[in-house]
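Please go over the structures that come below.
Readers should treat all values here as calculations from the given coordinates under stated rules, not as data from a laboratory. As the structure is a prediction and not an experimental result, all values here were calculated from the model.
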Structure P
């Protein structure tokens, strides 16, 4: 129940949470992208992506003015699985042509989540404070240029 309340809070206050990094923050329902997603992803990948907790788009604030998408997984206590799920779903968005950056967010994080976020280059937001943003941004944006 707490995780669901957090999902609603992050969606309602997306601008407050992500506005430090993005301009024109918008929450996007994954079903609004379904035509493109279905054409680019397998049925299993498509169904997995529909389970994404929160999808946010905006333009990078302190870098080149490019549109990015945040694949956000939200949990009261973020663990390694949440981080891995955010990374996997960001990869699926990229496969469908969206420049996505993974974010795992919640009130608390485990040591396993912090280790996985560092290794997988996933931004980690704990109680509104973000870690590994620059690393995630660099890794995921650089992968677009390849």
Structure Q
């Protein structure tokens, strides 16, 4: 790779890290609480936007737009981030360990729908982790969120 290409790659990597920083900042504050709530079987706090992000175009509130994932590439970038990817897969594994398969019992409304769209998004990332599909199987009988798939151009 020539010098210019190396510089461009460094700039892109820096931009990616800066763009994902909004998730790290919020999760540093609330991730442990979110994980504990999931392990207890009931979401109590207000952390859904940045723990289980959705594709842009679904939520209309300021918070949902701020934490929306702009495209499949950004979803992949989040998964490839050592900290954010590990956090998301860990909390999904905690969901799989719950006795219930009722997302409404765990998340209430409308967060039960947000989980479905988040899992659909991350399951659509090429060569993704199988945990997202397993969450969809457990809580939604394998159904994907149609609107998320439409926005991604998959349906």
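One of P, Q was used to calculate helix-only ellipticity at 222 nm (-39500 (n - 2.57) for each DSSP H run of 4 or more, over all residues; to 500), giving -21500; which? Spell out each step's value before the answer.
Values: P: -14000; Q: -21500.
Among P, Q, the structure yielding -21500 for helix-only ellipticity at 222 nm (-39500 (n - 2.57) for each DSSP H run of 4 or more, over all residues; to 500) is Q.
Using relative contact order in percent (Cα under 8 Å, 6 or more apart), single out the structure from P, Q with the greatest value.
Largest one: structure Q.
One of P, Q was used to calculate Cα Rg over 2.2 N^0.38 Å, giving 1.05; which? Intermediate values should be presented prior to the final figure.
Working: P: 0.95; Q: 1.05.
Label of the originating structure: Q.
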